[in-house]
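Quick note: the coordinates plus some simple rules give every number you see, no bench work behind them. Computed from a prediction, not measured in an experiment: that's the story for all the values here. Cβ atoms are built from the backbone, for glycine too; each structure is taken alone.
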Structure 1
Amino acid sequence: MNKASRIYVAGHRGLVGSAILRRLRAEGFNEIIVRTHDELDLTMQRDVERFFEQARPEYVFLAAAKVGGIFANNTYPADFIYQNLMIQNNVIHSSYLYGVTKLVFLGSSCIYPRLCPQPMKTEHLLTGPLEPTNEPYAVAKIAGIKMCQSYNRQYETSYISLIPANVYGENDNFDPDTSHVLPALIRKFHAAKVNGQPVVLWGTGSPRREFLHVDDLAGAVLFLMINYHGNEMINIGTGHDMTIAEIAETVRKVVGFAGEIIWDPSKPDGMPRKLLDSDKLGEMGWKSAVGLSEGVRKTYEWFIGNVLGNEDIRIPDKKGSIS
């Protein structure tokens, strides 16, 4: 891949896609192709094939996906499996039809079994039952991985699958119904600080999660697009995890909330632990650079500057889900 390569970033307005787009531009890539959802619905096969026929991208970053926390996954399971399967199928198959040189598919750490040995290794895939609260989404992501591997085997394509830890950062989704844990915590702590109320969080606070700032992820994705050519999926993480309670304390300090935290154990915790084994990526020479406190601070500043002006954050949040 060189600076003049035609590069398509699918999902360029989302958390991960926007970070990849920023990184590509910062590195001097100037032939970047993007389409909004209004311009191109990736669930529509004919529209996607027509786009690839006309745009002829050489490299594809497939970051487009329907994502959400436990509440969203539980409420809209059909949407999660259908939309993600359609997006993946259409983009991957059209990449094959129109000669894309290389494709990166972004998976999710929820593909691993609920009671997976820790840290989670790539060989643990499909060795046990999935976490029920996000099984449809996980099944879709597993299908995307297997699709990339199958096309590589049958058609000798170069499609790589990357599995990031829990990603957060600027341009995250802060919607109380559909957000993941870290933006949900930031929103809830800020609202409680403004309202002078306690913070109510789902579950027990005991599950452990590994968090990766989206700028670190974008750097790893570009690094692997350039340097990795295998058929085995690659985990991308920091190598460190924390309990949700510890993460909540980190957010509390950054936001400056001095009130009470109430845990609601009647709500689901999700997987007890999700720590990725990222040794292979480390052996290739990449490591994360953004620590959790710094990343939460940057994300909170983005939230203050980009979300608060568009809504009344003083309205108490409805959800506190963890994924």
Structure 2
Amino acid sequence: MTRVLIDVNLAELAIAQEDYVRARTVCTASLRRARDIGDERAEAELLKQLGVVARETGHPEVAERHFDRADLIARARENVLLQAEVARERSEMLTHQGRFRETVQNLNRAHQLFAQLRAQRDLHDITRRTLRVEGTFLDVVRQWGESIESKDSYTQGHCVRVADLGCALARRLGWDDRRLFWFRVGALLHDVGKIGIPADILNKPARLTSEEWALMRSHPEAGVELLRGIDFPEDVLPIVLSHHEKWDGSGYPHGLAGEAIPLSARILGLADVYDALATDRSYKKGFPHEQALAMMRENVNTHFEPGLFAEFEAAISESRALRAA
């Protein structure tokens, strides 16, 4: 058993050094020993490492089989740490393949499992592992948003700008780091439903027809459907679904009014409208900052909650002052 554990560490070191031939050789030989002595924990760890080797050497189908087997053993043994690590390693493979929904699903699972471990205080470096997953999570959802924005030549960077503005407001309202993290995830994914809208509609310089506008208005519900099955915390899906609702009930898709609109969606909606006004679009030039705010101010009590809009003005002024400094 000691030899197998040494091999696990040697394989991990070889992977870190990108010596994938040596890593595969060590893992393959040690896997036989682990099975001979019935050490399922080591077997699962070696399968995970073989999955990494296959992923890094361009064999995703082989990697998937190894990850599947490792995860099966980890679940059977209730090894939460190994389940989390397998989900994280699998997500990197899925990212390379552009399978963003499955990537996010695996990262979300890894994050939940690491959070479970942190609550149990079972691992001294669980915070480092959690932060690593969170960094990857945000990078992946940003890439997913950018893959959608690439269809619309006038919205590059929109999701990131909206996320930054929304987080500035949420932070001003006193939200903690955990809630800010999930708000940013939702903000980066708020337009994910546009993935099914043709580029010629997204880029159309003229007024949309009633049929085209109906398709455009369907993107919040399409986004929620796309994300269905991913067990996000409470703030993410309401942002995707309700960021076009308005304070007076004239928004879409459900005509929610007042505080029936989730606070996270009200925050995102302010940032979304500001960026739409201040940025060049296919049908107009962007307005200067003060003019964009003045236009939004005219819609307080109709489109926007009065108190929240005042906080938004303060937050955006602070953000601009910090950037200027």
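Can you spot which of 1, 2 the value 9.9 was calculated from, given it is mean projected area of the Cα convex hull in nm², for residues 76-203 alone? Intermediate results must be reported in sequence, preceding the final value.
On the way: 1: 9.9; 2: 9.1.
The structure behind it is 1.
Once relative contact order in percent (Cα under 8 Å, 6 or more apart) is calculated for every structure in 1, 2, which label goes with the largest value? Provide the component values of the computation, followed by the final result.
Working: 1: 21; 2: 11.
The structure with the largest value is 1.
Taking 0.25 as the value of FRET efficiency 1/(1 + (r/R0)^6) of positions 164 and 212 (r between Cβ atoms, R0 = 25 Å, to 0.05) derived from one of the structures shown (1, 2), identify that structure.
2
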Item to check | When percent of Cα pairs over 19 Å apart, for residues 220-307 alone is computed for each of 1, 2, the largest belongs to | outcome: 1
Checklist outcome for this item: Value 23.2, calculated as mean count of other Cβ atoms within 10 Å over residues 180-187 from one of 1, 2, is from structure 2
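Please state which of the structures 1, 2 yields -13000 when helix-only ellipticity at 222 nm (-39500 (n - 2.57) for each DSSP H run of 4 or more, over all residues; to 500) is computed from it. Can you show the working numbers first?
Numbers: 1: -13000; 2: -22500.
It must be structure 1, since only it matches.
Taking distance in nm of label points 7 Å out along Cα→Cβ at positions 68 and 132 for each of 1, 2, which is largest? Show your work: numbers first, answer last.
Details: 1: 1.9; 2: 2.6.
Sorting by distance in nm of label points 7 Å out along Cα→Cβ at positions 68 and 132 in descending order puts 2 first.
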Checklist entry - If Rg and Dmax of the Cα atoms in Å comes out at 19.2, 60 when worked out from the coordinates, which of 1, 2 was used? => result 1
